[in-house]
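Some structures to go through are shown next.
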Structure I
Amino acid sequence: MIKIDNVSMKFNLAIEKDFSLKQAFVNIFTQKKKKKNDDFWALKNVSFTVDKGEVVGLIGSNGAGKSTLLKVVSGVMKPTSGKVTVDGVISPMIELGAGFDGNLTARENIYLNGAILGYSKKFLNEKFDEIVEFSELKDFLDVPVKNFSSGMTAKLAFSIATIVNPEILIVDEILSVGDIKFQEKSKHKMMEMIEGGTTVLYVSHSLQSIKDLCTKVVWLEHGKVVKIGDTNKICDEYYKKQMQ
């Protein structure tokens, strides 16, 4: 279903930092010299497969390359080298609410975000009440999203993104959205999709949620694969390593 073959991803820190008019003027007047090598490898020769129906968790410290890998698999980023092969339609939940317009109401953003995800207006009309009920935001439908808390925004985005059971789900820390009640509801929704045969690639810092959901784990550090295998065993090894 997903094959990640020797994938590497390089960023040039000098280019990323200097990409502004303000920084250009600073560089001129300070006569700042660029370093010869400002390359940063977010991923280095990463390879593994995710079979149909598998739920694979990605663990690792901050900066390990987890979110970058999800963006590469989702097609948001093109790898510097290597290849990603995906057999099936992907539903990425990487940055919930990224497609929202803050000046539009929740009602309007349901249609806007739904269209971005490829849903038709007819489909959204049919599912509108279901989306609103799941989001628990019925009383805020005509409030501009810019006035929402981050939790409310994430609730709305999650409710829209999960209205259908996708073939492949790419998930980055979404089970921490909203309050405790909504987190449990989100987890239950994820379990329903998994039981329905959805293939999942899931990033989380919560080892318990990884253990609860995942059939296999990939441990990344500094852009490289440390270990791949049994969920409980690798999560326990990772925990011990972090506690040292």
Structure II
Amino acid sequence: MRLNNKLAIVTAAASGIGKAGVKRFVREGARVAAIDINQDALDALIAEISVKDAVIPILADLTTPEGAQNSIDQAATALGGVDIFWAHAGMPGPAKIEDLEMGAYDKSFALNVTATIIGSSAAAEHMRKRGGGSMIFTSSVSGLVGSMFSPLYSTAKFAVVGLTKSLALGLAKDGIRVNAVCPGLTETPMMNGFISRKGDPAELEQNSALFLNAIPLGRFGRPEEVADVALWLASDESSYVTGVALPVDGGYSAR
């Protein structure tokens, strides 16, 4: 198994891509601390895992510095260490810069950027004790190319790519690799929120067609496809890979 006896943390672990990642990691032999803000979703995740005691659920609000720090420390204590940290948590946030509601702006950057910074700092401390490890950040195709639909989300995800490259340089001496996955539109519970913030059916249909037309493979991604890339980055198969922001976008960013 590719992650046999590895100790992993996944944030936003109870739905979508994060949930697919937890299942992939467990299947490959890891024990996983699954961090999420939704207790019901965490309970449902645990019910779907067939390997006894393979997943430790941790309820946390990562939009607060205390939640971001304490959840990682709690996970590391419960696992007995950290080999893999996948900072997957994120949210669409405001669609436009005009008439910006600052509370929504602050919350989105707290989750998309600050939680990743605080979590990686905490995880690195625990990884050093294990002689190294693999950090994975979820950026986005919008962290590689600009987004006319989500300029603030794009700004946050460009920041995550910058953090990836910078930490890869700084943590290499500790044996810690740092990479990012950059999904395109993926069939998750949040996808429609990216395509249409208002949830308007006509806008949703129109924008879906625009996005599909821009994807060379002609379809949206599946959570398992992103999870498989994260699995590779978490495993020793990618032992000479660090500082990479890897698109998982059906060719969208190749244009």
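Taken together, the values in this text are just the output of simple stated rules run on the coordinates, not laboratory data. Predicted model only: the values in this text are computed from it and were never measured. Cβ atoms are built from the backbone, for glycine too; each structure is taken alone.
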When I, II are compared on distance in nm of label points 7 Å out along Cα→Cβ at positions 92 and 180, the highest value belongs to I
So if we calculate distance in nm of label points 7 Å out along Cα→Cβ at positions 44 and 132 for every structure here (I, II), which label has the highest result?
I
By the measure FRET efficiency 1/(1 + (r/R0)^6) of positions 52 and 188 (r between Cβ atoms, R0 = 30 Å, to 0.05), tell me the structure among I, II with the highest figure.
I
Value 2.2 of distance in nm of label points 7 Å out along Cα→Cβ at positions 172 and 236 was derived from the coordinates of, among I, II, structure II
Mean projected area of the Cα convex hull in nm² - structure with the largest value, from I, II:
I
With relative contact order in percent (Cα under 8 Å, 6 or more apart) computed for every candidate in I, II, 19 is reproduced by structure II
